[in-house]
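Asker: The following blocks contain the structures, represented as C-alpha cells.
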Structure P
C-alpha cells in the first residue's frame, strides 16, 4: 500500500517510523491515505539548552499550541530518542547532579500537562543513565540509588494525576480544554497554563520554572476566585526537593496578574513545578 507523506509517495508504514524519530510532538492522521507529520520545534532541543539561554528559545515550548487543534498530537519519547549517541533523557539535560534530575522532572511535568496522548520509553521513568540497547536489560540496579527512586516517584505521581483528572485527556482535541495563563514570561523561563475539564470542575493549573533561580515573589493569575488546591509539588522530599512545608489551599484575591482578574502568590522554587486543582 502506498501513502503520501508531505508530497512524497512512499511504500508501507515502516518508512513513516523513520520520518518521525527525534520529535516529541508529532501527528499521524489517516484521511484519504494521507499521513501528515507535524512541522514543529522539538521541546527536547529546548531542554538541552543551558537555562541561561532558554529565554532565547522560549517559543520552542509554545509554538506547538499555535496549531494544536488542526492536528491530533501524540507526545512521544520513544526508543529513537535514547539510542545512537542521542543520550538517555537524563543525560540530555544540562548541568550536573541535582540540575539534571530537576530539569527532567520539569520536562516530564510539562509533557504531561500538554494536550496529546503520551508515550515514554522504558527506563526513562527512573532516569536510566546509559542509552537503551536491545542487547541488555534495563539498568534496574539504579533504583537502589535515591535520585533514581525520586524520579520514578515523580513520574508515578504524574501518571496518577493523569488518571485521576479527566481535564488532562478528555478535551485534548478541543480548544476549550487548554488555556495559557502566561506563555510570555520569557526572561524567567516560566510557563503557566490551565487544563480544563468538560464540566469545568477539577481543572488543573500548571506552573513550570525552567531555570535554577527560585522566585520567592512569584504570583500567578487565575481565571476564577475559587480556591486552588496544591495537588503536586516537585519540591517534596520524595521527589528530591527541599521538603519545605507548603500551604495546601490558596485563595485567589482580586489582583490583576498575567492578564487575569484574580491571582495568588506562590514562592516558586528553582526548577519548581506546581500543579493546582480548582
Structure Q
C-alpha cells in the first residue's frame, strides 16, 4: 500500500491544488512529512486526515491560523470550545445577513415606489407605526454642506454602533411646530429599523392617518418649495397638520447622478379640519 506521496499526488488525493499545499507549508499550517535533498516535498497518508480536519474547520469559517494551531495540538475540550465559538459566530453572521436582506428588500421597494409614484399629488391614507433610529441635529437654520456631512457622519456611526450597519434610505424629520412656522430645518436624521429596541435613540413614528406627497427635484428645491406645497395641499384637501414631517429619499444619488431627478416622499400625520362653531346670542 502506498503511504508516501509527492506534493502533486497528495494534492489530488485531498482534492486541493498544489499551490494550496505550498501556501499551507509557507504559513506553517501543514508542512510536508519530509523534504528530499532535491527539494521535492513528500506527504504521508496519515496527513490526509489532517487535511480532512483542516477542510472541516475552513468550511466552518475558522481562520487558517487558528485552524493550524488546533491541527498541531488537537484536543477534545479545545475542539468543543472552537466549534462552539464558530457556531456563535455563524449565528451572528446569519443575523447580519438577514438584516441586510431586509434592508435591501426595503430599498428595492422604495425605488419601485419612486419609479411608480405620481409626483405633485397629495394622497391621504392610513399608515402603520414605524420605528426609526435617530440622531438629533441641533440645527436652527439650514446647515452648510460641511455641517450636514459632519452630522450625517455622526448618524452613520450610530448606525454602525447599534448594529444597523447598512445605511440605505437615511431620512429627515422636521418637527411639527417648526413646519407650522415655516422653518423647514431637519431636527433629526433617521434610518428605519425592523423592530423596537430599548435604545434611547429609537423614535416611534406613530400609526395614523397620513398625508403623503411625492416631489421631484433637488434637496434645495425641497426646502424652498416642496414643504410649502405640501402644507398648502393639506389645507386645500380639508386637513390640518397633527404631527411631524418625515422625508424619505426614494430616488437619490444611488439611482441618478442628476439631483433634478431625485424623488422625495414627504409624509405627516393629519386630521380633518375642525369646523369653527359660531354661537349666536338669542334675543
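Asker: A value of 1, 5, 12, 16, 18, 17, 13, 8, 5, 3, 1, 0 was computed for P(r) over Cα pairs in 5 Å bins from 0, in percent; which of P, Q is the source structure? Could you put the intermediate results ahead of the total?
Answerer: Details: P: 1, 5, 12, 16, 18, 17, 13, 8, 5, 3, 1, 0; Q: 1, 5, 9, 12, 11, 10, 7, 5, 5, 6, 6, 6, 6, 4, 3, 2, 1, 1, 0, 0, 0, 0, 0, 0, 0.
Considering all the candidates, the number was obtained from P.
Asker: Out of P, Q, which has the highest value for mean count of other Cβ atoms within 10 Å over residues 81-88? All intermediate terms of the calculation are to be shown ahead of the outcome.
Answerer: Numbers: P: 16.5; Q: 13.0.
With respect to mean count of other Cβ atoms within 10 Å over residues 81-88, the highest-scoring structure among P, Q is P.
Asker: Given -13000 as the derived value for helix-only ellipticity at 222 nm (-39500 (n - 2.57) for each DSSP H run of 4 or more, over all residues; to 500), which of the supplied structures P, Q does it correspond to?
Answerer: Derived from Q, not from the others.
Asker: I have 7.4 for distance in nm of label points 7 Å out along Cα→Cβ at positions 49 and 185, calculated from one of the structures P, Q. Which structure is it?
Answerer: Working: P: 1.7; Q: 7.4.
Matching structure: Q.
Read-outs: derived from the displayed coordinates by stated rules, not from any lab. Quick caveat: nothing in here was measured; it's all calculated off a predicted structure. Cβ atoms are built from the backbone, for glycine too; each structure is taken alone.
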